[in-house]
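Every number in this text was worked out from the coordinates using simple rules, so none of it is lab data. Since we're looking at a predicted model, the values are computed, not measured.
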Structure P
Amino acid sequence: MDNIIEAHRYIDNAKDMLREKGQKDGRHYNDKKYVKLAGHAAYTGILLALDGYFQHGKRTRKNVDWYKAELSKIDKKLLASFNSAYELLHLNMGYDGATNVTIAIAGLEDAEEILNWIEQRQSI
């Protein structure tokens with residue numbers, strides 16, 4: 001459960017970063033640096049939550065294909081959310097610095113959906 005709390009902290013930090021430092025101007029953020037940092041933070045939060053769910057420690061570095069393979073065995077809808085979050089948060093925002101607000105909103109919604117899915121399973 002600690003991983004979920006920490007994951008939420010990462011997602012909240014990403015939201016705060018975009019709101020406070022992204023310099024939103026209409027449909028775009030003006031500061032790519034903070035878009036990249038927010039995307040990376042949110043995606044890291046997802047990985048923390050998934051690592052806690054799969055009970056894998058930080059000792060082994062897993063690539064995105066490992067997560068996709070594990071999620072495909074469990075829930076196809078969750079896999080779709082993960083694929084979307086990977087593309088939007090990690091690639092578009094984290095690497096490319098995509099400044100479109102809609103991309104950030106959609107990626108953060110996917111992140112929240114993944115965390116909520118894990119929370120529901122852990123409380124059972």
Structure Q
Amino acid sequence: MPNRKSVIVVDDDPAMLRGVSRLLRQHGFTVALFDSIESFEDRADLDAAFCMVLDINLKDGSGIELRQRLNVRAASLPVIFITGNDSETTRAAALKSGCAAYLTKPFTAQSLIDPIRRASSALT
């Protein structure tokens with residue numbers, strides 16, 4: 001079984017990618033960063049990851065739709081959705097897709113770290 005220590009982060013905001021990456025590295029996680037769905041689909045190693053932080057509104061598509069495509073492929077990584085555009089409809093769609101957490105930007109560091117730690121502890 002591969003060493004599943006990395007967290008995949010997909011967000012088209014460079015500042016958000018840097019901030020989340022810095023936070024996760026401070027907590028001992030390896031991070032794989034992607035700024036679009038296309039770059040994720042081209043280069044992501046799902047076997048090396050145990051969790052995914054996924055922005056809902058990306059420049060090249062919907063994070064929720066990406067999650068649904070992953071579900072169809074039986075890629076069962078826990079997903080933490082993040083969004084700057086919260087709505088009842090978006091929240092309901094995210095929860096229906098099966099997410100580990102749903103966070104609205106700006107969110108606290110602890111609100112992101114807690115579900116990632118839960119996903120990490122589920123590996124052991």
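Things worth noting here:
- Read-out relative contact order in percent (Cα under 8 Å, 6 or more apart), computed value 23, structure in P, Q: Q
- Ranking P, Q by Cα Rg over 2.2 N^0.38 Å, for residues 15-54 alone, the structure that comes out highest: P
- Label whose coordinates, when Cα extents along the principal axes in Å is calculated, return 36, 31, 24 (choices P, Q): Q
- Answer label among P, Q for the case where Cα Rg over 2.2 N^0.38 Å, for residues 7-78 alone, calculated from the coordinates, equals 1.03: Q
- Structure responsible for -13000, with helix-only ellipticity at 222 nm (-39500 (n - 2.57) for each DSSP H run of 4 or more, over all residues; to 500) calculated and labels P, Q on offer: Q
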